[in-house]
Structure I
Amino acid sequence: MTKSETKSGGSSLDKALSLLQKVCMSEIPLRFAEIVESADLPKATAHRILLSLVDKGLLRFDEDAQTYHPGYGLLELAHQSWSKIDVRDIAADQMKHLWKETGETIHLAVLDRGDVIYIDKLESQKSLRLFSAVGKKGPGYCTGVGKAMMAFLKEEQLEEAIKAQSFIRHTPTTITNADDLKARLADIRKSKISLDLEEHEEGIQCAASVIFNHLNEPIAALSITAPKFRVDDARFQNFQTLVKEACLKVSSRMGAIASDKQ
């Protein structure tokens, strides 16, 4: 391919993307003349590009109104793109940020039929032995990450997740029944912060928050975990602020739309 061909191809691509963006970003459907005027392109060039975009399904032409609209092919591209995104990659820098800010253990977990699965972990450099390990399962009802995700499940999914809980008492502060768990989850929905106050392991507490995807579904959670003796009230409150901010950033990258629910 020659330099002139490369330049021409790049220029054509820029023009096509510019027209696609104009149609998609417009608050009202645009007619051909309006597109040509705003794009400052020759009519023949604009017409050729628009035909190609319509042919690929990226734009849709309304014959009756003679207007252009975003095509359904964009939805398919978006779906395929989101389905291939790995939350571990998207959350990696925020996990490192939390680890550097706190020096404590950082977890990334997902929910599987009511159980927590740890999919990434940054170990504290300080002395600490924890139940968690990458790939290991844990209970949802008494872990910060588990409750963070369960709180935002749809009603039917939540009922199934609650039915899957064993409600075994691990420590004196473990939640042991569905009613108490539901009350705790309601509080989490308001604050977007989930706490494990020595509920799974004595002497261990964590602050967690939820990560949403582009459908505003809870798909993962981050947590900061530390021994109680090492964290005073002010530091633990800071953990909650840090983890909530980190999850909001990751959620935004995953395409989540901010709402009253978040």
Structure II
Amino acid sequence: MSDELITTRQGPALHVLFNRPAQRNALTWTMYDGLVEACERADADEQVRVLVLRGAGDEAFVAGTDIGQFSEFSSGEDGIAYERRVERVLDRLETTRVPTVAAISGYCVGGGLAVAAVCDLRVSTPTGRFGVPVARTLGNCLAMNTYSLLVHHLGPARALDVLLRARMLTAEQAHAAGFVAELTDDLDATVEAVVGLLAQHAPLTMWAAKQAARRLRLANLPDGDDLVRAVFGSEDFRHGVRSFLDKEKPRWTGR
């Protein structure tokens, strides 16, 4: 595991730190792979009762996937391959046997929002900011599973408002929507309290609740490859990536 993702055991909890603060903890493939390894470690160790995810520094939990990884995409099939790879990581996190907690400060955006959404509980400081602003930044789209997560947590009207207007929800708004379980000015103390409580509860009861919620969400999930293929294969997406990396404002054409 690289220095980009640090895993430490603290009592009954396994802590995962996304450690690229200068890049707002944007996820590389090394970090995605390290997250899977952490899930495997949590499942293999019966002494681990909770998995906690957190970003280094106060500026971000995770500000999406590292955009440089999109620069060599040349077709919609590249987008499908990317989304399927990310979906495998999210699925592994969602199916971890122990409760998962996202401890959030600052930006929780794009891929970071998806990671937080598949966690079982989310706690946040008032600085938390939540959204997927790709309609004004990259011009890409999400996998159907990620759309399902947003609709599941926020409801269709609020999810569409966030996506179409590229809105960033404040921590207070995310808490009011039920996405954030608890707002706190002391993230360390709140995480410690949540871990202590969960560590006292029946593991199999919590595992069953986690899996039941997941199965209900996925029961009628349709295929969305056609959406990903069309958007990731578009001129707008390639232009959006170039504009983002060049720090220029994109000019969308709808092609």
Structure III
Amino acid sequence: MSSNDGIKKTLIVAFSLCIVCSVVVSTAAVVLKPTQEANKTLDRKRNILAAAGMLEEGISIDKQFEQVETRIVDLRTGKYSDEVDPKSYDQRKASKDPATSRDLSQEEDIASIKRRADYAEVYLVNDAQGKLDRIILPVHGYGLWSTLYGFMALESDLNTVVGLGFAEHGETPGLGGEVDNPSWKAKWPGKKVYKDGEVELGLIKGTVDPSAPNADWQVDGLSGATLTSNGVSNLVQFWLGEQGYQPFIENLKAGEA
């Protein structure tokens, strides 16, 4: 056998192996995609329930989520909308499309997200009498290294925090990554968002003095993670402010959403 024949056979084998591997990988991706999407949806539900203080281990996530109603809000009007289907709506994807989002000015964009989707999902939980018990709002904004994606839950007064949790971020473990620390997340329940109609809630440097006049609107900063702390404050103030959910919250309070 000539050297040319040997090289030819080697190339054929290598090419055939590449084709087989490509087919296997592509098939696996197609077959596993429904499972991956289902897991993604389940994880989102888990994080929503956790932020609302409703997550119970040992009980089906889907079963627990039956008490949560998903609605779409038009952030341009602050009112509910039926223009998009909450079952298929992807707010993150919509925020990247100029047709379904708006560009934010530098002054507006305190959360450093560049664009804000026109529509947003909100999650409502009613009590046994059918009255609003709490509401969960998706929030996101830039920290030190990454965009933090999470959920903030408010009590029925639409001013008192039930909880805040981040489902996704890339902050430094042990520093900005402490946003995942249960002891830090436990500092949020009971805090207030608005003061005299403005978003006052935010992180401070150091530890909150319970006797301070503004203690109800302050949360302990993350030690050694000033930029992440600022990022969390900024995203909270953006999404609970005029460019975010505040018009909707005001309409909801007035029964006009």
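Just a few scattered comments:
- Source structure of the calculated read-out (mean count of other Cβ atoms within 10 Å over residues 53-60, 17.1) within I, II, III: I.
- When percent of Cα pairs over 25 Å apart is computed for each of I, II, III, the largest belongs to: I
- Structure from which -0.56, -0.63, -0.78, -0.91 was derived, log10 I(q)/I(0) by the Debye sum over Cα atoms at q = 0.13, 0.14, 0.16, 0.18 Å⁻¹, for residues 45-132 alone, options I, II, III: III
We did not get these values from a lab; they are worked out from the coordinates using the rules stated. Small disclaimer: the values here were computed from a predicted structure and weren't measured. Cβ atoms are built from the backbone, for glycine too; each structure is taken alone.
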